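Take a look at the structures below.
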Structure 1
Amino acid sequence: MIRSICDLSDDHPALARAVAPVFRDFGGLRVFHGRITTLRCHEDNMLLRRTLSTPGEGRVMVVDGGGSLRCALVGDKLGALLLHHGWAGIVVNGAARDLENLRDMPVAVRALAACPTRPGQQGSGERDVVVEFAGTVFRPGEWLYADENGIIVSAEALS
């Protein structure tokens, strides 16, 4: 279990970057951390589905969905992929769905809001690119820490 992100932030003020408090918890896990893998996709989650179907190795998936709330990029099927393939969690700059199932799953899911509409499946998007949202730059390979206090990001592992 990681220490409170408040303590991590206090102990590493030059390293810890706070993410704007715009995300809601949708999964059954509230505390998670790991190295960042990024995706940029807009209203299309096929690349996300493919990526979550690979070994997560304790990483955190950070998805820039452009803040779109017209459809959900993550739901219970992708939550099951997170769990099955060993991903630590997911942060989505977009929407989630299947909330009644996600909250009962031992997965960490943060998103802006809920939306019942499913996304497109064309496979568009980019992986392992620098993305920026919620006042923070997310770089592949950096570290993300989350608990009920919010989310912080660091270029280095914090202890």
Structure 2
Amino acid sequence: MEDIKIRKVLREDNFSLAKIIRAAFIEFGAPLTGTVYEDPNTDALFELFDSEKMATLYVAEKDGEVLGCCGVFPTKGLDSGYAELVKFYLAKGARNRGIGKALFEKSILVARDFDYKYLYIESQPSFSKAVKMYEQYGFNYLNHSLGDSGHGNCDVWMLKTL
């Protein structure tokens, strides 16, 4: 992870992050409707996270190039003490280098710092490598969604007690 900087999202990251997120959906053949792909917030991540006190989106960058993101958000409709791990995406060239793991672990730590008790994830079978990582970090499968993310086409739901 030489020269990789992990920091909070900036307004100027919006375009790069939206491009990375949408490219991942195309690359992995994930559904585009009812997902983050078509969510208008995908184009304004700085504003979304800046508007919530108990939320953080981390960005990985190298030499000014945005490589990916991961964060924690108190998704509408989740019970008190719950947050969602969100926006976990990496540019194709940033994968398999430990960058995703660093973003993921930092997000789990901030969820604990915010004093959340549970961390929820929604995903797709198309993102099987990420789902396998969630399993390795102690996330357990649920048979239904939690909260109201607006991403009705997600059909993998997982939860971890922090």
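FYI, it's all coordinate maths here, none of it is from the lab. Note that the structure is predicted; figures quoted are calculated from it, not measured. Cβ atoms are built from the backbone, for glycine too; each structure is taken alone.
Values computed for the structure shown
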read-out: Top of 1, 2 by distance in nm of label points 7 Å out along Cα→Cβ at positions 11 and 99, largest first; value: 1
read-out: Answer label among 1, 2 for the case where P(r) over Cα pairs in 10 Å bins from 0, in percent, calculated from the coordinates, equals 12, 46, 35, 7, 0; value: 1
read-out: With helix-only ellipticity at 222 nm (-39500 (n - 2.57) for each DSSP H run of 4 or more, over all residues; to 500) derived as -8500, matching label from 1, 2; value: 2
read-out: When distance in nm of label points 7 Å out along Cα→Cβ at positions 19 and 51 is computed for each of 1, 2, the largest belongs to; value: 2
read-out: Label whose coordinates, when percent of Cα pairs over 22 Å apart, for residues 59-138 alone is calculated, return 24 (choices 1, 2); value: 2
read-out: Structures 1, 2, by relative contact order in percent (Cα under 8 Å, 6 or more apart): label with the highest value; value: 1
